[in-house]
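Please treat every number below as a calculation from the coordinates, not as lab data. Every value quoted in this text rests on a predicted model; they were computed, and no experiment measured them. Cβ atoms are built from the backbone, for glycine too; each structure is taken alone.
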Structure I
Amino acid sequence: MRYSKLFGKTTRDFPKDEVSTNAKLLLKAGFIDKLMAGSFTLLPLGFRVVENIKQIVREEIDATGANELLMPLLHPKEIWNETGRWDSAKEIMYQLEKDKKEFGLSFTHEEIVMDLIRKRAQSFKDFPIKVYHFSTKFRYEARPKSGILRGREFLMKDLYSAHVSFEDMDKYYWEVVDAYLRIFKRIGLEVKVVEASGGVFTKAHSHEFQVLSPVGEDTIYYCDSCDFAQNDEIAKVKEGDVCPKCKKGKIDTSKSIEVGNIFPLGTMYSEKMGFYFTDQGGSKKPVVLASYGIGPTRVLGTLAEVYNDEKGIIWPESVAPYKVHLVSIGENGKADKIYERLLTEDIEALYDDREVGAGEKLNDADLIGIPIRLVISAKTGDKIEWKLRKEKNTELLDIEEVIKRIKKV
């Protein structure tokens, strides 16, 4: 992509009305645009990052045997009344009336997926069922802040699994935990699996995937030696305690950002919605449900919070919008040829071909944060200046070595 043709370039100043690092960087670098409080447009650069995140999620969730689909965002009141959540969740749910009928905008899809499954599966032979989608969620936040980390409208990956027994649900539940750990490792985030309450989804304990960060809205308590961790809403430990799990480590505490969550919902939804399957003996039994969420746009914001320096964002290679940022300093003819060569090698590159100063181009490259920067100038001669965004050193390489290194990365 030629940067001169890209919609959504960098801006000169940081937005004055934003306090969070992710909002400042993503807005200034041209990854997102703010429509209103809690509502953002993904500009082309931001869209590419989110698509890369989604692809990693998709690959790992598909590997668990789940099927991707897409469910509606506008829901009739009647289906939410079946579980009583039209009233119990009204503080966070957008509700509206049209032609004397009432509707809600999706803040989650438990009722919708249960209605979908009950229409198409009745026998034990039809289970387990594992379906997921990427869709927009609408949740009313009284004071949306923290940039794209906490919005009123955001993208979510919902996975739902329906089972004939708690044992089968529990088995798949922990398979998803493993899949989530692989997802976040590939994305470049170190997470802790944290025991938490079920909120408006279930009375049972759930699990959150938390990234330690001083800007996080959650507080967690965790062991410094093992994987024990609890959210402060249900924590039975305090800082400095001996770990109740390993009996060796000490409990530490930290602010954190929630990037994923999973809920063992049990039979609550199926019983309220009258969804029963027929077992091998001909008896009717309630379906056991679980749900699993990851917010790709929230992950986008978390990455910007975690990976940055005084110059801008530093994207992990696995999710960066482009592999290479090619910068031409007064040598567009040479750079054009390098750009064409990169394209023939199937290397995705952002090529800054603008007629602006070298300082502006180099500063924008640091702000945007693509992993590899290549500079073509009179000083580089027939070589190319190679620099990794996360490092300070530069090297002069020929095009063959550049391509070899890019493909290795």
Structure II
Amino acid sequence: MLQSALFTKTRKEIPADEVSKNAILLIKASFVNKEMAGVYSYLPLGLRVIKKIEAIIRDEMNKAGGQEVLMSVFHPKENWEKTGRWNSMDDLYKVKDSSDREVALGPTHEEMVVPLVQQYVNSYRDLPLSVYQIQNKFRMELRAKSGILRGREFIMKDMYSFHKDEEDLKNYYEKMQVVYKNIYDRVGIGHQTYMTFASGGSFSKFSHEFQTVTEAGEDTIYIDEEKGIAVNKEVLNDEVLAELGIDRSKLVEKKAIEVGNIFELKTKYSAPFDMVYKNENDENITIIMGCYGMGVSRLMGTLVEVCSDDKGIIWPEAVAPFLIHLLPLGVSENVSEEAKKIYNEFSKKGFEVLLDDRSLNAGEKFADADLIGLPYRVVVSERSLKEGGVEVKRRAEEKGEVMAVDKFIEMLKA
């Protein structure tokens, strides 16, 4: 893509009330636009990142047997009254239309997915099954001050699994723990993301959060680095540590951002809707459920908090909007023509390239490249051409190296 064709430009000014690193960098680099507190629009570069993250999540959900759906964001009041959450959920957006009918804007979809799936499940032969979606959610968030980490409107992947018994749920639940780890590994933060034991509330003894360590985190976790697991501050007690085989003296306290969570819902939402299946003896048995949530936009914000420096963002390759930022320097026609040839060559090889064809000086181009944060900066100049190629620099490295274009392509392939 030609950078001159982007309708967006990098910015020097940001909203005065914005204090979080992820929002500051994403707004300055024009990945997002702040509409109001907790509400952001995703611009071309930002949407490309979101779609990359979604593709990884979708691939892992599909491999785990999930079937993708897209449910309504408007939820009937009656569904939420059945589960008791119409009045108990403080951050539920409620909307009344001109006919005085009330609906909720979906913050999560248990109240919708249960009656939906219920229409198609009758027998034990229909189980197990799991459905998921990637969709905008709405919550009346009073602490919308952490950029896209905590929004009133946000993008979320929510999956729901349905099982005939607890053993089947347990097996799938353990499978999803591995799936979640795979996702965090693929997006580039697996090495600092820990499965964290948290309270299971009324559902089960434990739920599991996935927490990414960063000083920007709002949660406090205690990590057993040898075991590669953590305990949430709210469940830190001797009984829990003994059950998990954790030595308190080995725990390290860290701040972290929750980037996902999974719950054994059991019959919490199936029972109010009388969701049952017939077993081999033709008896009606209440279906039990699991729930698996992951904030897509929150994950994007976490990546910026973790993968950045004082110059800007440092996108991991798997989610970067483009792999290569190609910068021709100077006003030489020779440089311009060579840059176009190299751009076409990269594109033909299947590499995503952003060509900075704007009439700016080198300092401005370098500053924007650092802010936007693509994995590779490739500079074409009279000097690089005389030395036999282009200057290649990884975003996270201080110095670049001049090499032939063919050599760089082989390096990328490897």
Structure III
Amino acid sequence: MPLDPDGTPQQQPFAERYGTDEGWSFGTLSVHAGQEPDEQTGAVAPPIYQTSTYAQDGIGRPRDGWEYARTGNPTRRRLERAVAALEGGGEGIAFSSGAAATAMLAELALPGDEVVIGDDVYGGTYRLFERVLRPKGIIARYVDLATDPANVRSALSPRTRLVWFETPTNPLLKLVDIAGVADAIASHHGADGQRPLLVVDNTFASPAVQRPLEHGADIVFHSATKYLGGHSDTVNGIVVTSRPAVAERLRFLQNAIGAVPGPFDCFLVLRGLRTLALRAERHATNAAAIATFLAARDDVELVRYPGLRTGRHAHPQAAIAARQMRGFGGMVSFVPRAGGAHGRTGPERAIAICESTRLFTLAESLGGVESLIELPAAMTHASVAGSPLAVDPALIRLSCGIEGAADLLADLTAALDRA
């Protein structure tokens, strides 16, 4: 350790001390990455830089590079460093929402380019590619990547710029072998003669469960509104990439287009990250209990949860889950069987269930401490109606919170029995 002139050991700056790779566990990283004490005061809870601009030391001499808050903000920079560390490296770039992060990534494609997309994605992603980008000449091709990652080859062309998918997918909870897709596109020459960039939406898993960069992805992104923030009180999005040129381009787009999050929203996500490891464990424990409960009921037609390995509702890609995930996440999807107490159709029962739970709040979004229930076909995925990506109208999606498992099971039992 360097010494001061009087022989006293010099202290490393907080950012260096906390930025050093110590081989820490994910739980330790989630508490400390990007969260080093404030250099000015030593404040353990870093301050929120709620400012729009910065005093400069002279013309062309911004202090420590800070000049305008759209271009950069210390609170936002902490969030970007934190999520990059949790994803296993690279550079983080934060945006005003998950949708904004999606749109900025799509800006990497140019008119005439093609994007290969997994055939089960968030409705907003489909809406962006079909109703905003297709008219501009960017063509999306949707492919089943869960059954076989090699299926991606059938959609590749000399114009392919990006290969893009979710895993687990929204809302069917399909799993895609990230390394398998990376291998399948490794030798392909797409747009500009370059290998397509592999983009993975990690929102449903979070880095507590899965780190796509370790499996060959070039870019990973999140709606940080969900598990990263974890408390349903902010809207935010973030991208992490291991490719310096991609990071540079995304930084340019962040500043040029301006879809940046405010500092208080960044603070809320930073605060949420500190409990991410603990929350992820509880989400997964509750989801496993709920999936097992649903799988045992005769009035449930289908259950999808990556942790179900045996029985009629065993997940078809359970082996992939075991290989590339640490745990199985907090999302469960299921389809109720027609019949029930009132002889209803499957979709009718699904509506009745969604409208009668007490602890499971009927709402869009996911990943918060509270449990949510929704009907994707009429809510988050209404935009895919009538398309090949249309969702079963009886499919129910659960975001399992951190409440007591017994209470959640009792709530679902009552709703299913009444439906």
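In table form, for the structure just shown:
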{"item": "Test item: mean projected area of the Cα convex hull in nm², for residues 72-191 alone calculated as 10.1, pick one of I, II, III", "result": "II"}
{"item": "Computed 3.7 for distance in nm of label points 7 Å out along Cα→Cβ at positions 120 and 240 - originating structure among I, II, III", "result": "II"}
